[in-house]
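Scrolling down, you'll hit the structures one after another.
Coordinate-derived values only; no laboratory data. This is a predicted model, so every value here is computed, not measured. Cβ atoms are built from the backbone, for glycine too; each structure is taken alone.
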Structure I
Amino acid sequence: MACCVSMHMFFVEKKNMTNSDGAIDIHAHFYPESYLRLLEKHGAAHSAGCDMSNPEGVIIKAGPQLIPPLEWRFVDLDLRVEEMNDIGVGVHALSLTIPMVGFADGTFALQLSEAYNDACVDAHEKYPDRLVGFATLPWHEPALACQELDRIAKFKGIKGVYSATRVGERDLDHEAFFPIYERLEDYELPLFLHPVQVVDPERLAPYYLKNLLGNPFESAIAAASFIFGGVLDRFKKLNICLPHAGGAFPYLVGRLDHGSRVRPELAHRDQHPFDYLRRFHYDTITHSKEALAYLIRIVGADRVMLGSDYCFDMGYEHPVEIVTAQTELEEKEKINILGGNARSLLNLSD
């Protein structure tokens, strides 16, 4: 227990942390004003829009998706860094989430991607020790996605790429995405996933099940698609991080593994899902001490990284404490989950 207290104090009391001595949150969402203004001005032609005048917060609409009022801390970097100081987080890896850009046609989707990515570069220039970015791409237009990746990968503040767990009607094992994966390997940029669409959204509409159940199953489907579709075999250097602690995947891996051994649909596979658990990286967002302990035990502490889902209500207000509460971990393992693993994966300089 003394170990936990000392770790907690180490990360919370350091108010002026840099990326070399603070916790690194790899699941922290960001809506830059430039992206929102584009939505506000041109979104209507794409069945989308943005209301920035709502006193309760920014409201985004994209097709059937209506994002509830967003607090201004999603947008304002100074407010974000103040909160990071208060909760003992040294670095945020910024990521765009719903609706991303897949609702728009190619040209507008590219413009939105450029606006977001440039905002991440600017954020890193403003706070070089505190903020880095995961690039957004128009994945539904793979040629444009490659074009934008080639443009943005050279910027120092871009440390990864973000994607939905499904792109339109395509899962992530579709060959259309292979040129993107090739570039990710070449640029040594990890791929981070996040659900946007979910399976059977009408059935999951009540009780907020689209988020509570739909999101974890989306991550599991994405992981299974990467495995059974041979993507991880073809792209052996591709690093992929699954959100929400892997969703349902780590907890259903036994069922997937058994199916791969007995079902004719999977007879083409020589390796099985258990063999690929450690090909993925995972964040810490389980909302269960026991579930997080299981995840760390089955995939290894070196594959788990701090995440908060900043700053949605389904996230953690104090993400560091979630890790320090894992009393069975060695202090070095806690330090690595809090920041060391992410520093290595994102190639952050000391």
Structure II
Amino acid sequence: MTVVRWGILGPGAVARDFFAGARGSATGTITAIATRNVDRPGLRTDFPGARVLRGYDALLTDPDIDAIYIATPHTLHAKWAVAAARARKHVLCEKPMGVTAAEVAGMFNAAAAAGTFLGEAYMYRSHPLTMRIIDLIQAGEIGDLRLIRSSMGFIAPSGDPASRLFSPTLGGGAILDVGGYPLSMARLLAGCQIGAEPIEPTTLRAVTHVGPTGVDEWACAVLAFPNDVLAELSCSISLRQDNVLHLMGTAGRMEIDQFWFAGGKSGGVATIRSFRHDGNRQTFAVIEPRSLYSFQFEAANDAIGRRASSFSYPAMTVADSLNNARSLDSWLAARSPVVLTS
């Protein structure tokens, strides 16, 4: 078995989570991290044992690196994913893969031309909790799925326009940063209801609050799917939400807290609460001691070992990432609804 040698491009908070999830893997190892500031405090403590390279280009030219995890601000994802593909490096790119669907298409085209792997890092898609939710829906636990209600929201430390979250030039805003979580889950579950891979909404309506820096700080969208499933989605970077996935069907409903954390970053117990119309109530537990990010890491290593172009279902396939990006484009485009006057 060949062990995939990884480098990290961008040493932010999510990169630290990714690094922790890779520890102990038998299929991959993180050997280097590229940064523009090699003197950054805590760098060697946060990434023990990894070589620290000066500048992102150093990672692309390193002969001892097979794959690169991109954890830069959103607006740099496409540039470095394309550059990595041209350097014949496999890529796992943090979500959102690009800031537009056109960018995402260009990234996949570059990877296809190079014959390299490119995957989008929605870590929850590789966790067993996601497959358990799919299995319960397809088994008819709540009858036919009809309504999905999902939110992801938090209060960012500040509204500083220099922060990537509040900067229009860095792809800030709630929709791009966290809206993809409820959106990608809604598309996944609407599809699984009919035994299919993620399906696309036929209509999307949205309202948004734009803050003083010009980014959407909280936003809502209502989606209709072609199989009579509706979805109510909300996201925020300046507002705490319940962060619960609600699934309503013809025979009952289910609730899952923070589905994207699946019981915790470091492992734990994720629960699915079922409330059936016949009065039967159950709690389904998914117990996983492993890091949340370890499943994504292993899935990427497996795909690279199989010479696959991207992840397999239920993780983000090529078509899934492209279509999710198109729906994000639609959500962003729908930020300015018609104003009703008396």
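Work out which structure the value 22.2 belongs to, where mean count of other Cβ atoms within 10 Å over residues 99-106 was derived from one of I, II.
This value belongs to structure I.
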**Prompt:** For structures I, II, which has the highest computed value of distance in nm of label points 7 Å out along Cα→Cβ at positions 35 and 139?
**Reply:** II
**Item:** Origin of the derived value 41 (percent of Cα pairs over 21 Å apart, for residues 155-282 alone; candidates I, II)
**Value:** I
**Asked** To which of I, II does the computed value 23, 57, 19, 1 (P(r) over Cα pairs in 10 Å bins from 0, in percent, for residues 51-122 alone) belong?
**Response** II
**Request:** For distance in nm of label points 7 Å out along Cα→Cβ at positions 59 and 179, the calculated result is 4.0, so let me know which of I, II that is.
**Result:** I
**Asked** Upon calculation of helix-only ellipticity at 222 nm (-39500 (n - 2.57) for each DSSP H run of 4 or more, over all residues; to 500) from the atomic coordinates, which of the structures I, II produces -11500?
**Response** I
